[in-house]
1. Given a computed value of -7000 for helix-only ellipticity at 222 nm (-39500 (n - 2.57) for each DSSP H run of 4 or more, over all residues; to 500), which structure among I, II, III does it belong to?
2. One of I, II, III was used to compute Cα extents along the principal axes in Å, for residues 156-195 alone, and the answer was 29, 24, 13. Which one was it?
3. Ranked by percent of Cα pairs over 28 Å apart, which of I, II, III sits at the highest value?
Structure I
Amino acid sequence: MQTATQYLAGTESAVRHLFTGIDIYLKLIRIATTPVFATSEPHGPAQDAEYEVWQIENRESLEAARQAEKKFIAEYSALDALCGAILQIADKTLSLYGKDASIPLEWQDVVKPGKKGTAKYWRGRLVREVPLGLVIHAARNQHAHFDDPKPHTLTIRVFGFLATAHGYPTSAPDRMYDLANLSLTSFASNVTGLMKWRTYDQFENDMRALLEI
């Protein structure tokens, strides 16, 4: 059987291609969020007049942003598919080469040791109070089974933290990670963004840390 290092090397070209594709889609949203109107005028007629002039001067850029936004929305499922594929590779790597960790008492009802258990995912830096490995596993499961009306208990628990342990000055769930947000099917793009997985180097650094190699 391959070692963890060999497995990462063997999948590197595929993962790099996936990140290249992801960046192509993300460039659309970068275009869609520019230009930005800024003014020192308070709300009122003066600001309205300034904004009208700004719109005229930036007509072409604003139209390009609108078109890019339409394209991004149309391709969002494709973006999720690429991000989901990266989660699948990461999850399989941890499944094959991860080692069981000691699980805190409050998680022992959903994180189990053993060959088919999930204790091997309890490792890595914290992402909204959840170890990175467990976030990978839950996000992979949600993406692969987004049409399942009853998500796994572990998936629900992890996404509960992602939605609420946001540190914002509000107790409302972050809808980008809220399983109750039915406007989203897969959360793969949102979660990989939260994990800061937008380049191969970011992915590799985390995977090596998770696998201790």
Structure II
Amino acid sequence: MPLKVKICGITNLDDANAAVDMGADILGFNFYPPSPRFIEPDRALGIINKMPTFVDTAAVFVNAKIEQIKGISERGYFNWIQLHGDETPEFCDSLLYFNVKTIKAIRVKDGQDIKSAADYYTDAVLLDAFDAKQYGGTGKTFDWNVISDIGKRIFLAGGLNPDNAAQAAEVGVYAIDTCSGVESEPGKKDHKKLEMFFKNIQHVRSL
């Protein structure tokens, strides 16, 4: 299966178009208000309505109430719901009746954290670097050697940038996910960094 690429933290149409033009498969929209990449739902839907239908979209939440997730996901054309906080397996189970795929983010310190992914009956897990103060977008990496086969799709995130994109692409995961590593500032993509990111993984995606 060809490697998928997710560009997260999209806040404007210009960046969305650039990501899609360069080959992004999934665009992520952050609905966590404290985040510098937060986007209002109406603005996100305005961008999504201008995207081609072959591009997937992910709605990113952090410790949100089920009513908020349901309200936003039903208004838009989201293919994925990404839960990036401290959501329990039981909370994730409550989304099983939603007509979208689910991703649970796991903040990784060591291999034991990855084993905990088996507790979640989601369509995928996203492995991110652990940070005690931030839920993603930290620019930190973790030891990718601890990744093991957990029987579900894996999104690899955490500190991915043009310099390590090729290495990340060769890990053998379902998708790689970048956010701060292709930004000029939080919430604004650097199109030259985006271009280099995709150029550096071209050899893997063409296999």
Structure III
Amino acid sequence: MIGILAYGSLIANPGIEIQVATTQMIFDLETPFAVEYARLSIRRNDAPTLVPVPFTVGDSVKALILLLDTQVSLAEARHMLYRRETNRVNDQKVKYNDDKQRADPGRLVIELDTMADVPIIYTRLAANIPIILDASASLEQKAAELARLAVESLNQETYCARRDGIQYLSDNITAGVSTQLTPLYQHAILQQTGTPDLGSARELLAKQKGIIS
């Protein structure tokens, strides 16, 4: 049996392929690596997203394992996870090629490990928000930059698809995933918008940008 380690958006939205193939879940786990909002996501209009980082700049976060049906092979589990992460769920022509992905340090790779006595796979992408890895920057400075990026990620497309940075942050908080920067990141957005919660902040910004009336 193969498991997929889920943290961040994968917890609430694994995609239909993985969802259908999941037979059990193992809860109350933490990632064996540190995680932080340290990567710009092109598919989210450069919103900050969670990726593994050194423990010097991040912490372990809440995670769970999605246990797949015993008939799902390791190769097919990788293909499904890759399709989910590249927003091409159910496109059977899309396959994960480990050698090709590892040839470019900027590409997504799928790692294999063991947790709770189960072989598990998880995604790894390189951090590309420099200030998050900068030891000389304060947590407040890092949070302010994340808030700026999240606000800028909100446009007509991301708002309607709920793929902007503010929604992503809110979904992670709802799922119980909290990083070292999460409280300050959230506070920076609420302070900027003068709103009591992220849902209100998102709606206010959408009105200010003319996305909704």
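1. Working: I: -19000; II: -7000; III: -11000.
Going through each structure in turn, the value belongs to II.
2. The structure behind it is III.
3. The structure with the largest value is I.
Values in this text are rule-based calculations from the coordinates and carry no lab data. Not measured: the values here are computed from a predicted model.
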